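Student: In the part that follows, the structures are each spelled out as structure tokens.
Values in this text are rule-based calculations from the coordinates and carry no lab data. Values in this document were obtained by computation on a predicted structure and should not be read as measured data. Cβ atoms are built from the backbone, for glycine too; each structure is taken alone.
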Structure I
Amino acid sequence: MNDKNLNLVANRLVYAFLNGKIINPISNKYTKKLPNADKLRRLCESKIKKPIVGFKAGGTGIPVIKKLKEKEPFYASVYKHNILKNNKSVKINKYTLGIELEVCYLLKKNFFDFKKKISKNNMKKFINYIAPCIEVVGYRQKKKGIKSFGDLCSDFGANVKFVIGPKKKFKNNNVKNLKTSISNLKTKQFVNGNTNTVYVNPMNSLLFVLKKLQKDKIKHNKDFYVFTGSSVGVVPILSKSIYKGTIEKLGSVKTKIN
């Protein structure tokens, strides 16, 4: 792949990301294969000077992984300007893919000083809080649908905004097999889900992200979020009104779609 062309593509995506613009679709030669898309994502992120506040796991649905013939999900950085408090509004456009309901974690910054290999047991000491979260997903490009994980990964993980619900102090909370739902009372839209659809479960998805951060030698100097992936799939947005997501034992989160 020509580095000069890749750099030009990255500049276009970064411009769209920072200015809230929609550009013509980039060539699928950058997105069809996940390694190429990940290379583009990293290049784009290196050009952005805004603060990173966390990381997201994308493509965590195992049926989707199998359907698209991938081996695992991907991850992407999440920037401060894309994080909102509970009940805040999100503006969408016709290239918005939909809305998701996730478990998110707030972790201690000393994770980045940890020298041992991260595992299911030792990662728990780094988790500070747990919360329900709504993610609005979409492109910065004039395209719809998902043909590959590379489509999502290359476009900043396709995250538009994250709306974080009330946080609870993490006390080894069990997040396996919890009922979830997302609803819109105006359209009587109601979608059920389960946390076990998230790459086995959200803790497993969290471990995936932390392993990637260690492998890629990512460093960060503040506590950070990890968003673990949707428990209800990508739910189409049928109305510009209030959406409510509920996760059993964790609570609920709301956003107004404009």
Structure II
Amino acid sequence: MRFYLGVPTGGSPAAPFVESLSHIVLPSGTIAFERGIVTGNFVPAQRDVLLERALEWNADVVAMCDDDMVVPPDGFAALCAALEADASAAIAGALYYSRDGLRPLVVDGWNDRDTRAGWIPAFDDRTPVAVDGVGFGCVAIRASAVRELERPFFSSHVYVERTAGRVRVCNEDYLFCARVREAGNSVLLHPGVRCGHYDRASNAVAPKFWEPPDTTSQRRILVREGESYRLVPFDAEAPHESDERHVRAAVTYVEVP
């Protein structure tokens, strides 16, 4: 297997991330290894460059890892094994939580026209499970499943919170997962591969405690209660309202050698 590891970064990888990578074990059967680092402040395009480089290098599996992840030594090996065990799977993602430790970054029932729809799927502590989307903090991608996709590979949402005065580029991972599923492939969450998520502001790694299987074995949704948030069981009969307004804006990639 030709294994490529790509890291999109803002230029200052977190120390816990660098330390964790120093202990990584390459997947079984690896005959060639290459890595790539792309700096910048627009992650979808950074991922695009990494995936293009990997395909030009003739990678069999493309792994991507954000520069604030704390990756277990056998993490990539386990993700690659999950892809090898399921011929229909194009993506296998590790389990990790948001930096605040509130929610696992995995989704079912999500769609690009209502990003508040969907729920956190049920999973245990070891078994890969098919889902609609995984966060790309730590993933492995089967190269053959994406070679025929038209570039750019990644699109994105620009999430505008006018009242809060905050704008975020997001969802390039879920949108890419939707794209490979539309092409007839599946997406896996591997809950046995557990990555810490380092928060530079607090100098802490989330989550502090991993949720037990009797909690994660039910579908859940994040709800706001006053000034705080918590996960509650998902109720398909509960009314869902969204006040999102989707406005399309043009983004042009100006590419130079």
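Student: Out of I, II, which has the highest value for distance in nm of label points 7 Å out along Cα→Cβ at positions 20 and 236? All intermediate terms of the calculation are to be shown ahead of the outcome.
Tutor: Numbers: I: 2.7; II: 3.4.
Of structures I, II, the maximum of distance in nm of label points 7 Å out along Cα→Cβ at positions 20 and 236 occurs in II.
Student: If percent of Cα pairs over 17 Å apart, for residues 76-147 alone computes to 48, which of I, II did it come from?
Tutor: The value was obtained from structure II.
Student: Taking relative contact order in percent (Cα under 8 Å, 6 or more apart) as the criterion, which structure among I, II has the greatest value? All intermediate terms of the calculation are to be shown ahead of the outcome.
Tutor: Details: I: 28; II: 22.
Between I, II, the highest calculated value is found for I.
Student: Right, here's the next one. Compute distance in nm of label points 7 Å out along Cα→Cβ at positions 12 and 212 for each of I, II and report the one that scores greatest. Can you show the working numbers first?
Tutor: Working: I: 2.4; II: 4.0.
Comparing I, II by distance in nm of label points 7 Å out along Cα→Cβ at positions 12 and 212, the maximum is at II.
Student: Can you spot which of I, II the value 13.2 was calculated from, given it is mean count of other Cβ atoms within 10 Å over residues 44-51?
Tutor: Values: I: 13.2; II: 22.4.
Computed on structure I.
Student: Shifting gears a bit: Work out which structure the value 2.8 belongs to, where distance in nm of label points 7 Å out along Cα→Cβ at positions 28 and 60 was derived from one of I, II. Numbers along the way, then the final one.
Tutor: On the way: I: 2.8; II: 1.3.
That value comes from structure I.
Student: Which of I, II yields 14.9, 43 for Rg and Dmax of the Cα atoms in Å, for residues 100-203 alone, as computed?
Tutor: Numbers: I: 16.3, 50; II: 14.9, 43.
Traced to structure II.
Student: I, II: which one has mean count of other Cβ atoms within 10 Å over residues 36-43, as calculated, at 19.5?
Tutor: Here the read-out was taken from I.
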